[in-house]
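Asker: Each in structure tokens, the structures are laid out below.
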Structure P
Amino acid sequence: MLRLLGLLGAAYLVGSVPFSFIVARWFGVADVRREGSGNVGATNVLRTAGKAAGLLAFLLDAGKGAAVALGASLLEPPPSAVAPLAAVAAVMGHMYPVWLRFQGGKGVATGAGAFLPLAPAATAVAVVVFAATAAASRYVSLGSVAGAGALAAGAFVLGSPPAVAWCAAFLAALVACKHRGNLRRLVQGTESRVGGGASSGRA
């Protein structure tokens, strides 16, 4: 039990490294929480610091998730449930980082990175669903929620181990919860679109 708690704690701490905040600062944005949507994630870094910064933030956020999942898989190989639990812990670290007083991002990039080595086919489906939904609707938030749901559904349908599938479902619920303000604005018609200029929407 102590080993499990130690691994999950380490996964949380790795996930809580605020790469989006750091990258935005490297590119001249002093505090990304005070700019754009206020979200500590790659989308807001893209909006406030430019495409290169946004891409770098996405890759680093996804990379920390992948590193946690791969590391946990090496320490506790399947069929152990430790790796998917560590993946969720990393996403929660990104969402609620201790270093930023628990004000983090929405977990999409970190979640994709974390589940790529655990459920590659389901993650590929999720990326396609995210891209198609975001491109068709021009709402990154809608694409994020749809992609997270597709990850969970894909994990069950495509035969991922039960622990991976259920952790993916929990992740989808976390992502949807983090986007509840966006979903409310979508219903109200006030959510911001990609390329649609500034508004009150937060992605």
Structure Q
Amino acid sequence: MRVLSRLFRRLFLEHLQRAFVSGKLRFFSALEKLRDPRDFAGYLAPTRKVDWVVYAKPPFAGPEQVLDYVGRYTHRVAISNERLLDIEAGQVHFRYKDYRQHGKQKTMTLSAEEFIRRFLLHTLPSGFRRIRYYGFLGNRYRNEKLAQCRQLLGMPPAAPPEPPRDYRDRHQELTGNSLRECPICHRGRMFIVEALAAHPCPAIQNTS
């Protein structure tokens, strides 16, 4: 790990220096003085002498477990509704796992202010996104780049997306009930004869 930490430190600082020289770095507010090359070099100098902490090991349950773990932070909120047990008298009761005791389920109670504070720690600042694609996954050229990747790898072209299905077909597939048949006799077929224009409801008079 010592060799890996020094290698990562060197590569990171070299790329950071290249970004500075090429003008890709922007400094604002209290960091504006780092626009000067001498100040920037002096700012980075102490980091070259500090041991960087790099920790890496094969996952116990394989890469699938890592993706599942990371997916909880990129595609879900900080806490799901099912873990919230009660909110009463300014106190929030919720369930959590104590990983120090092998994932044992426990209950924690926090004040509403403290609960909101901890929840907002998982909220990104304005202008940030949880996932930002770049390279061949960038939104602007994604289709063209993915097609080129498939061609270079000798893979068949991606199948065109299926046209959107009628909601009535989906409903019948999921429930076994058809929205096209008469709900009374279950033999006759339902057809749209005319679509009536929506009329706003009349305002309710306040008679209090």
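Asker: Which structure, out of P, Q, was helix-only ellipticity at 222 nm (-39500 (n - 2.57) for each DSSP H run of 4 or more, over all residues; to 500) calculated from, if the result is -22000? Mind showing how you got there, number by number?
Answerer: Numbers: P: -22000; Q: -10000.
This figure was derived from P.
Asker: Which one of P, Q has distance in nm of label points 7 Å out along Cα→Cβ at positions 3 and 155, as calculated from the coordinates, equal to 3.4?
Answerer: Q
Asker: Oh, and also: Among the shown structures P, Q, from which was the value 15.9 of mean count of other Cβ atoms within 10 Å over residues 27-34 calculated? Can you show the working numbers first?
Answerer: Details: P: 15.9; Q: 10.6.
Attributed to the structure labelled P.
Asker: If semi-axes √(5λ) of the Cα gyration tensor in Å computes to 50, 32, 25, which of P, Q did it come from?
Answerer: Working: P: 27, 20, 13; Q: 50, 32, 25.
Checking each candidate, the match is Q.
Asker: Can you spot which of P, Q the value 10.2 was calculated from, given it is mean count of other Cβ atoms within 10 Å over residues 43-50? All intermediate terms of the calculation are to be shown ahead of the outcome.
Answerer: On the way: P: 23.4; Q: 10.2.
Among P, Q, the structure yielding 10.2 for mean count of other Cβ atoms within 10 Å over residues 43-50 is Q.
Asker: Assign the value 0.90, calculated as FRET efficiency 1/(1 + (r/R0)^6) of positions 19 and 115 (r between Cβ atoms, R0 = 25 Å, to 0.05), to the correct structure from P, Q.
Answerer: Details: P: 0.90; Q: 0.05.
So the calculation was done on P.
Asker: Given a value of 19 for relative contact order in percent (Cα under 8 Å, 6 or more apart), point me to the structure among P, Q it was derived from. Write out the running numbers ahead of the final one.
Answerer: Working: P: 19; Q: 8.
Attributed to the structure labelled P.
Asker: Okay, next question. From which structure (P, Q) was Rg/Rh (Cα atoms, Kirkwood Rh), for residues 35-138 alone calculated, if the value obtained is 1.10? Let's see the in-between values first.
Answerer: Numbers: P: 1.00; Q: 1.10.
Traced to structure Q.
Every read-out reported here was derived from the displayed coordinates using simple, explicitly stated rules and does not represent laboratory data. Owing to the predicted nature of the structure, the values given are computational and were not obtained by experimental measurement. Cβ atoms are built from the backbone, for glycine too; each structure is taken alone.
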